[in-house]
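Read through the structures below before going on.
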Structure 1
Amino acid sequence: MSGSAAPIIVTALFGRQDQAWFNALRREHYPPERNVIDAHLTLFHHLPPSVSEELKHRLTQETRSVRAPRAKVTGLMHLGRGVAYRIEAPELSTIREGLAAAFSGLLIPQDAIRWRPHVTIQNKVTPSLAKFVLAQLSQGFVPRELEIAGLATWLYRGGPWEPLSRHMFA
């Protein structure tokens, strides 16, 4: 995939402790050969590279001098062949809705549907292993606050994501 054709991914950035927690869970449960990126909360999976400058401008407007949105890990999700943590983040959802409206004609079906914020910590495993991990993690689960430190854009070229921009909350 050439540089100009690489789609853009938009994610939320976690605070250092939350990123370390999610990454540790991902290292423990994700198939090692597929675990090539850090744990992440995806807002958009695929925006065209042609929106790069407008997207950076909009993300700067959404974050500069703005307090970080409240967020909470509220439970676990069964993904069929994996497990994720469900995230509740009303202000982040509002930001995403505004971006989705701005880029509505350019969204792929996966990004056009209702957003279900989550952090995948296991994927591409057998359904029985996913059910086992879900049961294991559900046993001691306690909801917890989550720090959303900023928003980021990445270029997807088939392997690890290439950083494009970071936009930090106040």
Structure 2
Amino acid sequence: MIIKGKVWKYGDDINTDVIYPGRYTYQLLSPEEMASHSMEDLDKEFVKKVGKGDIIAAGKNFGMGSSREQAAKCLKYSGITAIIAKSFSRIYFRNAINAGLLAITLPEHVGKIEEGDIIEINLEERKIKTPKGEFEIPQFPKEVIEILNDGGLIEHTKKIIRDGG
């Protein structure tokens, strides 16, 4: 899997309430409607400028707060394909993977990634190529790669059932 996109940069402790505002949590919204509310309480311009394939780079504790999965799904629906952070809240990390959204913990190097950079993530080679260098990323278990390749946990489960186990 190779991902190439423009970087959106945010700081530490970005919580789920600013990723996907809580006032929309219990509304039945289409993926397009969910995407239209991504980051709206933090960055009003995000939904107007984000593009398919874009990447978020962030500080520590990305996704802290509530456990709602909409905070991962809305970013995926908005076009984000990966989030690189110094650290993630544990449940957000899992929600991102389940949604088919790549989440990479890169504490030593995320500070070298700048807003607007065009970067490339190569999961097979375990590398991120940026204007400031090339960085190794952690190895993901093969099961996580399969979930990501299939577009998320639900699609992965459907594939397993369809293929007979």
Structure 3
Amino acid sequence: MTEIATFANGCFWCTEAVFKRLRGVISVMSGYAGGTVANPTYEQVCTGETGHAESLQIEFDPTVIPYSVLLEVFWHTHNPTTLNRQGNDVGPEYRSAIFYHSPEQQKTAQESKAKLEADHVYPDPIVTEIVPFTTFYPAEDYQRNFYESGKRPDYCMFVIDPKLHKLLQDYKPLIKEEYL
């Protein structure tokens, strides 16, 4: 039986490319979560007025990759200490958030955040929200599989490639064979 994880950790172009490479991840859908407007468009979300964050909905097999390991990758492949910002992307749509689907996910997320704080992994406080999942709206087709599409090779080379190199360096045993 599969489970769902929903994370917001910056631009979904980058984060989609990271999570789809992990063993046990069945699918990754870019979209919008945490807002108040039904069926928002990318343009609406980019205004920062809908309350949505660019997010991923990840279907995974917990017998292959536990939720706790997804969280570890989540924490270490973005900066959870910058409020409403990841790199050059600024606004509430780029906030760091974990949208939990069950009390178990909530507990695991809170414990993992507390451990990072206790271990002083980051020099600044972690600002990641841990909030209940409500609704997820898939992004437009042209937003999906962005890295593989080759639409913006400059962006991919300067922003996404470093994340993928870090993933390969730090989490090589978790990477699907076709991405090694």
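Source structure of the calculated read-out (P(r) over Cα pairs in 10 Å bins from 0, in percent, 10, 40, 40, 11, 0) within 1, 2, 3: 3. Comparing distance in nm of label points 7 Å out along Cα→Cβ at positions 7 and 119 across structures 1, 2, 3, the highest figure is found for 1.
One of 1, 2, 3 was used to compute relative contact order in percent (Cα under 8 Å, 6 or more apart), and the result was 36. Which label is that? It must be structure 1, since only it matches. A value of 3.0 for distance in nm of label points 7 Å out along Cα→Cβ at positions 47 and 143, calculated from one of 1, 2, 3, originates in structure 1.
Where a number appears in this text, it was derived from the coordinates with a stated rule and is not lab data. Nothing here was measured: the structure is a model prediction, and the numbers come from that model. Cβ atoms are built from the backbone, for glycine too; each structure is taken alone.
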